[in-house]
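Values in this text are rule-based calculations from the coordinates and carry no lab data. Just so it is clear, the model here is predicted, and its values are computed rather than measured. Cβ atoms are built from the backbone, for glycine too; each structure is taken alone.
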Structure 1
């Protein structure tokens, strides 16, 4: 007999849980074994029901979905977690994936795709909704562009100016830079002024951000 996938539903909206339960319980090979109204209940329900997959909302009282995901995924035998939410900000997406979520879906995802996600994550195949995939691709492209621009800008500096720019990126003060690079404070200030002029920047913070974008801070 084929294995039945055990699913736990975590959402503070009872109507959402009821709708998901009706949908999933009607699918062969899937069984909804429990429900929870927040992240704290999700941990307790996981202890009680040993689900294979947890469908996890993000914004809930007491313990949010990202924190609960991190706690569940830290276990010796963790369930797979699929985030199911209406909040698709870059911050939420990245935090959820870093917490160990195997999937990130929006609540307007068609039911067949939610069912497919449940079966795929159990098979070790992470899944993202198409909109989320596009967002991550766009973010990656933007970050790559910022990286290349920052590297090109820093390449215009002299070796000594480059060292000063990296030190600023690491949060060093002029006094720190003077000591680390064995140069006088006046010389450090001159290098900072030259960097601002060459790169058309307004202040030290922008130098630090440039070093960060170049992956050097």
Structure 2
């Protein structure tokens, strides 16, 4: 993602990183890492969002969403994930393609259109990445998920969700790591090396960075 990331993507990111907790402060570095932008770009955007009343920035501590910013973020998450669901499931395109295209569709979609799409899709609860979709009343409670990197050697895990990141989605598609697949954590290689997963069919290596954005049951 480039430094031309829109303000709405920043609002979505702050909400997602906070897990929906209105009091959790998100650092500039967390946002920069998630959106693949520079810390200076984050600082510039947060200044603009504070001027429009969509975020509260506490120097050296982090940022939270205002009521207005939270409402905008939830509306966009609903639109984005409904478009992703339609593109991935009804058009049968890869989730990475669905995510990339939804980024170009979600910002201008009306509530009427999204309600109609929600009805057409029979009110899906989760996106193709395994993330919850806000309902028509914009009710949204992100799940508190455990990331794959926190799993211990010998743990049996089920892949539950992926964070909304185009590079990550392309990565898991390339290595063949689908949602709801079952694995055992065999080991993690030394010197901050990858996790080794295996099941009855095959073995996979997952980089530490990717494992921090893959969520498990």
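Details
- Structures 1, 2 were shown, and helix-only ellipticity at 222 nm (-39500 (n - 2.57) for each DSSP H run of 4 or more, over all residues; to 500) at -12000 was computed from 2.
- When FRET efficiency 1/(1 + (r/R0)^6) of positions 16 and 200 (r between Cβ atoms, R0 = 30 Å, to 0.05) is computed across structures 1, 2, the figure 0.35 traces back to 2.
- Winner on FRET efficiency 1/(1 + (r/R0)^6) of positions 80 and 184 (r between Cβ atoms, R0 = 30 Å, to 0.05) once structures 1, 2 are ranked, highest first: 2
- Identity of the structure behind -0.67, -0.90, -1.02 (criterion: log10 I(q)/I(0) by the Debye sum over Cα atoms at q = 0.12, 0.14, 0.15 Å⁻¹, calculated), options 1, 2: 2
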